1. Assuming 3.7 is distance in nm of label points 7 Å out along Cα→Cβ at positions 86 and 198 as calculated from a single structure, say which of P, Q it is.
2. Kindly point out which one of P, Q the value 0.15 was derived from, the read-out being FRET efficiency 1/(1 + (r/R0)^6) of positions 14 and 174 (r between Cβ atoms, R0 = 35 Å, to 0.05).
3. Among P, Q, considering only FRET efficiency 1/(1 + (r/R0)^6) of positions 30 and 190 (r between Cβ atoms, R0 = 30 Å, to 0.05), which has the greatest calculated value?
4. If you work out Kirkwood radius over Cα pairs in Å, for residues 62-157 alone for P, Q, which one comes out largest?
5. Have a look at P, Q and say which one yields 30, 26, 21 for Cα extents along the principal axes in Å, for residues 46-109 alone, as calculated.
6. From P, Q, which structure was semi-axes √(5λ) of the Cα gyration tensor in Å = 29, 19, 16 calculated on?
Structure P
Amino acid sequence: MAQLPVLLLTDDDVLWQRWRELNTNRWLPARGHTFADLVRWQQNRRQLALIDMDSKTLPAATRAEWRPLLATMQLIATTSHPSDDAGTQAIGAGFSGYCHAFAPPETLSQALEVACAGEIWMGRSLVTRLLRMVDQRLPAQASWASHKLTDRENDVARRAAVGDSNLVIATALGITERTVKAHMSSVFDKLNVADRLQLALLVHGIGQRQVA
């Protein structure tokens, strides 16, 4: 697998040393200190960057300055003090991921891979929060292709779409977590969705064409 250039943008030398532990067989890291460095990275037609949002020189995630960059780049926002509120704002602004700045290198590498694939990386609590927000704001649609699923898959899918964890689903349905995982895998395959967020959007009437 080819190396991919990634800008590691932070003014924290300790964090920089941590990020340098990324697998260099996969990633070709370069350090940035300021927002201007990120702009130059874009001008050089680079697309991937890990951003330390705690850096004093950076604007807040919701500021307009980010928009031209987010339109063409995959940027992962990180912080040493993550919160679901800040994560929701970052994802809503167009960042490709949100995670703890000092997450293990393996986790950061997974986040970068997800971003490269054009998808979004989020922690479990943030995913659950977004699923519940979707459920509160959009009623479930009758035509979300539940006919493609078995009765048990249907039960699992509906619960997963509102943010229930595998453990909660297993307890409610009297089955094991392993069985829930098997059902979820089948649901994703039959409905052609990649994750729970896509499933929730489908159940609530967004993305119907995927399963038509």
Structure Q
Amino acid sequence: MPMNQPIRVSIVEDDSTIRETLRSLFLFEEGIEPFTVHSTAEDALLRLTDNCPDVVLMDINLPGQSGIDCVRQMSQRCGSAQFLMYTVHDDDQRVFEALKAGANGYILKSSTPDEILAAIRELDAGGAPMSAHVARRVVQQFRPALAKGEGAEALSDREGSVLELLAEGLLYKEIGERMGITTGTVKQHIHRIYGKLHVQNRTEAVNRYFGR
């Protein structure tokens, strides 16, 4: 995305009150622009074809086609878009179905406005935001299979620690504070981690590291 251009966000949500609340939140937030609003997956798939948003905030429980199915199809049409699942559900099966379908992040509807905005910015920057509760569930699923994936043995102890904190859903600044290093140093570690594991983002790195 060009420098100084706002993050264009499309909303796919069947609840009209939530749709309007989200649209208003983005409308008055500097650097974020409400791009399109949709009440169904079918409408989103019909209208979002050539001109795609930067981020799609996607409800799971939609009338008709589900949000997971919508992400699966739309990710093929809008390869540059990032998908953030926004839902009341936090059960393991839905989390993994959404990530498998192409979702890049997963937050709960109980998230605060600040958490939603932070998640969108992190997603646009290449991260994979998740609510802390969801992130813990994901990590718990990975840990029984701690046989490291291909390339993981090349990570230093410090890089492994950074990746484990990434898997918990921490932001770069929070990782730096936890480890006593600067945000710039965290980014350098992450760049090396991605290179060693031959991945492009947080979700792929965690999957590779934990042998999934």
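Each value in this text was obtained by applying a stated rule to the coordinates, not by laboratory testing. Fair warning: this is a prediction, and the values are worked out from it, not measured in the lab. Cβ atoms are built from the backbone, for glycine too; each structure is taken alone.
1. Among P, Q, the structure yielding 3.7 for distance in nm of label points 7 Å out along Cα→Cβ at positions 86 and 198 is Q.
2. Details: P: 0.15; Q: 0.60.
Matching structure: P.
3. Of structures P, Q, the maximum of FRET efficiency 1/(1 + (r/R0)^6) of positions 30 and 190 (r between Cβ atoms, R0 = 30 Å, to 0.05) occurs in Q.
4. P
5. It was calculated from structure P.
6. Label of the source structure: Q.
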